Structure P
Amino acid sequence: MKRIAFFQSELETGGIQKSIINLLRNLDYSQVQADLYLSVPGAAEGIAFPKELGIKTLKPLSRAYSFMPFDLAYRLAGLRFPDTEAYDLAVDFNSYQFSCAAGALSVPAKRRVMWIHNDVEIKLQNEWKYRVLWHFFKGKFARFDGFVGVSEGVIGPFQRASGITDKPFLVIQNYIDTGEIRLKSREEPEDLALDEGCVNFAAVGRLCHQKGYDLMLELFRRACAERDDLRLYIIGDGPDREALQKQAADSGLEGRVFFLGQKANPFCYLARMDAFISTSRYEGQGMNIAEAMVIGLPVYCPKHLEHYMSGFTGYGEDELLQAVLAAKRGEKHPADFTEYDRKILTAIEELAEG
């Protein structure tokens, strides 16, 4: 049986956190033994992981290490695992946090890989804070034996940005927990009153520049000028919420666009909608797109997101507006992710085999 160590900082709401929770809940523990190392004490409390999963906590590391050249910070941190049997594979699942890289590189292991969750080229162009962190931590990449991208769309950008092309790269998409999605979709939403005479769109995700909600609101401003029966329900929170609410008000979208905030169970809201929309500027993999497909919603997304999520067709810029204008209420057609998920678990086992 192969042994895998996964390193992640914390497990609060987010795409990376959701991805590792889904994966570790569904690993075949008759084939692999896994330990999850977390940087935040108690981060796994309240999460129903299988009893076979080992939960461990890294010693606290100063945030100052994130603002030092990685090689220097790695030496100074001096992480040790003196009583740990060697793993077959150590995984920095986070790829952003110093503690996850230091842990994956320090624990006894035969091979070490890093997960890539985003289009880092566009992220570097758009986010100055990320450019600062990249400047300090880019030295860590050369220490890993290989890399896993969550979609084809993230591998090329990472290779160009990092300059690393001589190591193995593999695509393993995010596990989609269809059982959980369908179970939770049957619950009753707490505070939702839909107009059944309207076409109700849902959007789910962090309210930040990457997710392109400003583009979505402009799209709906144009669409609502031609159709009075379109509604948009935005599920999520983030640093841009206030600015987006002002944009919606200034665009005359009050009563047509609703900010529902963060929801512990977004699926019961999605299940009551007629369609799903995303206008993200870039992704790693569009997990929210896959989740909407599981529920059976038609998906309205720009064409460039095809690079990050297999199994759906996006629209060109003008086509997306026309598609929204032509949207109708109709039957839902849930997508089957059984084979998709099976391939992911098989790929993890093969990765541990070497």
Structure Q
Amino acid sequence: MSKKKTIRCIVAFWILIIGIFIFFLLNVAIGSVRIDISQIVKSLFSNSTDPTVSTIIWNIRLPRSVAVIILGGALALSGYLLQTFFRNPIAGPFVLGISSGAKMCVALTMVFLMSNSLKSNSLTLVVSAFVGSLISLGFVLLLTKRIKSMSMLVVCGVMIGYICSAITELVVTFASDADIVNLHNWSRGSFSGITWSNVEIMTVMVFVSFIVVLFLSKPLDAYIIGDSHASSMGVNIKALRVGIVILSSILSACIVAFAGPISFVGIAVPHLIRKLFNTNRPIIMIPASFLGGSVFCLFCDLLARNILSPTELNISTVTAVFGAPVVIIILLDKKKKTMD
């Protein structure tokens, strides 16, 4: 890598890190109750703040903001893995129906447990979301053997997503239990209600997945160029593809289990990161996509909570506003290149 590109990457990484820091502070400070930065610092490093303020910070805003960083990064990284797997810039967990499949399994699991007076825990939800992700992705992979056009594959993925969402809506709508009816908010995507126990589980799962993906950066680099090149470099294509499928499903499962399906982040963020860093090298794209997803989701969650306060918007409503135009630009660029 040239000196100019290296400097650009370092600057871009610092922009993302500073962005996370700024939006993290804003997310903790701004809400229905405004909290000064000095009060946040006192609450974090001493016990001299008002008990109510301390409760708001430690029990509500801090776990939520930390979860947004972790899940936002995981969502963008999952999107990058799927785009690499399908070699398609508009592949992503939401578009391919993977998030909807995970949502369906989580909803069915929660309804079953609640109707039998059983309690669900974070691990149960993640496992059910993982199963749902694999089922949806399995259908998509079966379609790839019959459909060679990537645009048609995306359309089929969207249809799978609609089917899974319809089943979820039926289950939630006709549920009689009040707690089950409250699944409506979760089913549309929301970071509210995150607890520290949730954060502990998602941290372990996302961190392990991130490290494994990082170790795959070299074979992914060869895979991007082409199967023949990757094979000549000693890469086991089949094992690599299985690894990508499992890792992207785990990351998608964590997101859906704790926050529900969130649209467009997995597609838009990796594309924006490519433009910012001017590279597609996995060793850079993997950490950069994670950081970019964190910044994007922190920004969107800040707007979702405050733009119509005290009413909170679903996070997917905000991510769609900023993510959908990026997808349109991708499609226009792709059409222009095809015409050229």
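Derivation of every value follows stated rules applied to the coordinates shown; laboratory data play no part. Note that the structure is a prediction, hence the values are computed from the model and not measured. Cβ atoms are built from the backbone, for glycine too; each structure is taken alone.
A value of 29.6 was derived for mean count of other Cβ atoms within 10 Å over residues 100-107; which structure in P, Q was it taken from? Corresponding structure: Q. Upon calculation of P(r) over Cα pairs in 20 Å bins from 0, in percent from the atomic coordinates, which of the structures P, Q produces 29, 56, 16, 0? This value belongs to structure P.
Comparing relative contact order in percent (Cα under 8 Å, 6 or more apart) across structures P, Q, the highest figure comes from Q.
Out of P, Q, which one gives -26000 for helix-only ellipticity at 222 nm (-39500 (n - 2.57) for each DSSP H run of 4 or more, over all residues; to 500) as computed from the coordinates? Show your work: numbers first, answer last.
Details: P: -10000; Q: -26000.
Checking each candidate, the match is Q.
Work out the source of 0.40 here, i.e. which of P, Q gives that when FRET efficiency 1/(1 + (r/R0)^6) of positions 12 and 60 (r between Cβ atoms, R0 = 30 Å, to 0.05) is computed.
On the way: P: 0.95; Q: 0.40.
Traced to structure Q.
Look at FRET efficiency 1/(1 + (r/R0)^6) of positions 108 and 132 (r between Cβ atoms, R0 = 35 Å, to 0.05) for each of P, Q: the largest one is in Q.
Given that Cα extents along the principal axes in Å, for residues 164-259 alone, derived from a single structure, equals 58, 31, 16, which label among P, Q identifies that structure? Each step should come with its number before you reach the end.
On the way: P: 53, 35, 25; Q: 58, 31, 16.
The correct label is Q.
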